[in-house]
Structure I
Amino acid sequence: MLEVTGHEPQFPGAPARRTPGARRALLGLLGPAFVASIAYVDPGNVAANLTAGAQYGYLLVWVLVVANVMAVLVQYQSAKLGIVTGKSLPEILGERLKPFWRRAFWVQAEIVAAATDLAEVVGGAIALYLLFGLPLPLGALIVGAVSMLLLAVQRRNRQRPFEFVIMFLLGIITIGFLAGLFFRPPDPGGILAGLVPGFQGPDTVLLAASMLGATVMPHAIYVHSALSRDRHRPNPHLHVPVPAMARLVRATRLDVVAALAIAGIVNIGMLLLAASSLGGADGTDTIEGAHAAITASLGPVVGVIFAVGLLASGLASTSVGCYAGGSIMQGLLRIRIPLLVRRVVTLIPAVVLLTVGFDPTWGLVLSQVVLSFGIPFVLVPLVVLSSDRALMGRFADGLALRIAAIVSVVLVVALNLVLLWLTFSGRG
């Protein structure tokens, strides 16, 4: 619970009152959501969205729109939780769960984080193969090494420089994945038709689950609370007066909306690019095939730009994913492992799978399905905690936000139940 004092002390991250420099102060608060948003444009998104667009055209545009609205909602709740309480979501759960359930919760969260890291490293390796012809296992090692350098920036220079690096990579990702639309604009009528919810058989349900898992990312929800806490509440014991906290929460809302709007545009743009340029092309069920089709259809320059965007996506997202895994372990198990050590350990599964010849694109899609099953485990406690007035005080979610969050949870659980039924009934 926040404690209100008679005057407003200065504290790290507090925005200034409305003065000529207030706008600069507000902009200076942006950043944590842009780091978290990288999870929404990782290589798993590329595989799921390109596959959906190439195979089914504009049919599943509505899935991305709904998923992005949900992402804005839950990332705002996560960031607000971290700012108001001064604790990350995993830390709060670690304090409230009994030892057995705390460890069990950590196991499922780590499985989700491992699936995420697999997708991100594999995606970066595919990008290096497309750009330079490097073998996939070697590409995975290079991606891991570069991500270690990015994590070293965060470890040595604190969070702000790390945010700037990630935001720069986000710009490259945006250009890389949207450039093709300027050469082959999508069909407006097809887009409008794709906004109407609908499926075309079990395979589209599987793809929708994959797209949802790639867009509403469990590890991004966990880590956003930690990112916001580290930036705005480095000392959780410092009592922040309500007016200052209210301005921080407003700034966080702007941060989330801006960052997730960019991520949403990139995601939808990937599907539109595939629908307008790859529909009916052979081999577009793999990223390599999609890249070849993009190059053949739009030219080698666009193909290179796309591959560079994929590389930036792999490098940025695997760094953020590793950061998230560390936050989850520290909060739930109260064990702190150096991020660089964790990076080495989590790199091994991706290198092994690529060495034995596992289909990388299919692995990306399956990893996103795994993520979709992890979403309820993070959404349910997030909705409960962010609505708890004893914990959040006057910043607890209002009725409208609680209803929207509950609807989101129900939609995710329903989609996963349908996916399970299709899989085990022999119809998937």
Structure II
Amino acid sequence: MNFIADLHIHSRFSRATSKALNARHLAAWARCKGISVLGTGDFTHPQWRAELAEQLERDEASGLYRLRGEPEQLDVLAGGPVTNVNAEKPLFMLQAEISSIYKRHGKVRKVHNLIYVRTLEDAEKLSLRLEQIGNLHSDGRPILGLDSRDLLEIMLECAEDAVMIPAHVWTPWFALFGSKSGFDRLTDCYGDLSEHIFALETGLSSDPEMNRLVSQLDGYALVSNSDAHSGANLGREANLFAGQPSYAGIFEALRATARRQPQDALDCRFLGTMEFYPDEGKYHLDGHRACNVVLEPRESRKLGNICPECGKPLTVGVLHRVWELADREEPPLLEHEPEARPLIPLAEVVGEILGVGVTSRRVRERYGSLLRELGPELDILCRMPEQEIRAHWEPLGEAVARMRRGQVFRQGGYDGEYGVVRVFTPEE
């Protein structure tokens, strides 16, 4: 069997997140999306961790967790179930994101790292250590004055099978390679412990093809996750695996991918990612939102990365930063490289067809009916035969076909402003 995993999300205890985000709500949205394994987000937050301990139970076969009761009934489904959904409730993997702000090599660094642990006991042990360093109560994604290398060391001391994955590695302000406060090389960030990093999260504003222009990243698996702050945004990026989901199996597959080894003999195999078009990410191009200035990297370079309107520095976007570190003109054909499938969220496609906003009542109603009649969102977008979709609703079938071919119109995001990706011309 194939399964989808979204391994970077947040709870309602993180800033700027939906107050509806609890375990039952997350499980319900995971079913709508077709996600089998979901990160918990925010396990370092004491109140959220207590809720997880109360509402989740250990699934011994997988080494993951499962909801004790039933998922919430979502209004979008109008009381009906999602068609063709596995009766099993989604599994949860214990996950947190830490914002590290510290000085290294004479410069302030701001790096976000994802941490995964196997058990709630490990989560408790690690959190108690981190609580000695900074405040874990005020934000589900805590800010700690802790070097990324030292955070990795503490994690390994608390739980030897814990895993760290650098988050959205190109985001300008808070990332491993970010233009504002990151590094040029991974080893400069994690030092003597760099060998424990085997996967990188590409983030919404980049995709694997962009990352493969940088040869120093050849020895890492590239993963994609939603970084969702609401249930509806789950799965806007995700990972596709084959086999039986398990804590050990997922990371064994990613390690094999990083080593460029075949995975045929593994119980769990990494097939690839489902990718937001990077143009739609809010840091893809360069710009200055306050001045309504958006620029391609070559234009920014001519201006010395200075805003032509106000004279202040531009926010250098992901595409520009990738080009700065790139040592290739074209991505190589790496051995055993997983597939990347382009993705536009279903609500956006429906909104474009109907000519209304994604939060409108008409979109919510049609979106819910599609889930009830066709199945989960990611199945519709990435796996369902085009003819089956066309038979149900011709415009949607055509939109999905174009999306899968990459036949879309793109307007890049910049300086915190999401871009726009469309499948139809205004005339259509």
Structure III
Amino acid sequence: MGLLKTAPPLSGRMGALWCLSGIQQSAVVEFGCMGHMAYGRTFLHRMGAFGSNLYSTHIGETDIAMGDTSRLTRAVEWVSETQGIKNIFLLPSSVPEVIGIDIKAIAQELSPSLPDTRLIPITSGGFDISGNKGIELTLLKLCKTFPQDIKRTELPTFNIIGSCADMFNFHGDAAEISRLVSGAFHMEPLCTLTSATSISDMEKLGAAHLNIVIRREGEACAKYLENRFGTPFLMARPYGIDGTIQWLEQIAAICGKEYDQSFVCHEKVITAKQIEPMQVVLSRYQRVHTEESRLILAGHADVVSGISKFGKEFLGFSHVEGYCDCPEMKDADIAYLDEAAKENIAEDSRGFLMGSGELLKMAGKDQSLQIAMPDNIWRHAYEPPLVGFRGAVNLVSAWANEMLRKD
């Protein structure tokens, strides 16, 4: 990895850690430096990611030179026997990956001595795997490991797949999606993978009637569950009023049932009443200040594309630029946000910029415009969403307040 002025892209190890951090009834034992996990734990707690118990073995020069893994063995035994945690994820850091430590073999060797403990090796700690790929592989690993063969629930239920701590506002967005599906279809959530889940919840993944995948990294997981349990899935994030209604219509088509018209109409009316005054003022502002009719978005590709569509259709931004934080996700409409792009965006004060806390700080923008990681401030589980009806109000409010700051 080269030298960077700003935060480097997520590694596979960090992707896996951010995916595992919300799972209760489990522990993550990293074979690596204590500083890695200490920093990661602090950052995860700042984002409101609580659940799994996070440990690090530390690793010394002798361990590296001799390939000694006894620290990992002792740590796993201590977590299992002393702390009573019976589901342990083994996470290698970059150094063990580079020198060729076989984490799968270690798990197999330890298992006979810990018969009542489930050891799950995670193999995405090397430099060759991006953070997004690490999340994809970890989600798939969880869905292959924990779901039990189980009948579907009598009453309709659903899972949310892809709500991980690397996504900005993951708690708020998952809560809004859960509220919408419950209100429109009278379905109850079973498991939110992985920001608010437990081992017990994951064991019931196969009992759901529908899987809602809110990021592309969860597609492989959803396809596996579909093949194993026959559970249909929808891969989409709802943004704006019309976008949310279309999203609900997609769910209705998959489930073969109509949504509750009274619930949706009520939500639509309330949302429109709150948005309309801000929409009028914003539209007038863009007509008068044509150079400000620009929307620049930088973050996860699925978030950028969703907000971009809402901005174009609802507020008529004449110029929309999209940047993603993963090079594998760039396409004709969304470019990759490299170092040069960050500096160019930060230097141009025209229009409405939404991105990570780091990018907004570089550009001197308010943190209320944040839609991506990394973050600069503490967050909690009750942040307002960006998706759904309530997310539409939140987005338009952020643009309206930015207009006031500019004007």
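Please treat every number below as a calculation from the coordinates, not as lab data. Keep in mind that this is a model prediction, so the values were computed, not measured. Cβ atoms are built from the backbone, for glycine too; each structure is taken alone.
Looking at structures I, II, III, which one was helix-only ellipticity at 222 nm (-39500 (n - 2.57) for each DSSP H run of 4 or more, over all residues; to 500) calculated from, given that it came out as -15000?
Structure of origin is III.
Output the label of whichever structure in I, II, III has the greatest value of FRET efficiency 1/(1 + (r/R0)^6) of positions 107 and 291 (r between Cβ atoms, R0 = 30 Å, to 0.05).
Working: I: 0.25; II: 0.70; III: 0.00.
Largest value of FRET efficiency 1/(1 + (r/R0)^6) of positions 107 and 291 (r between Cβ atoms, R0 = 30 Å, to 0.05): II.
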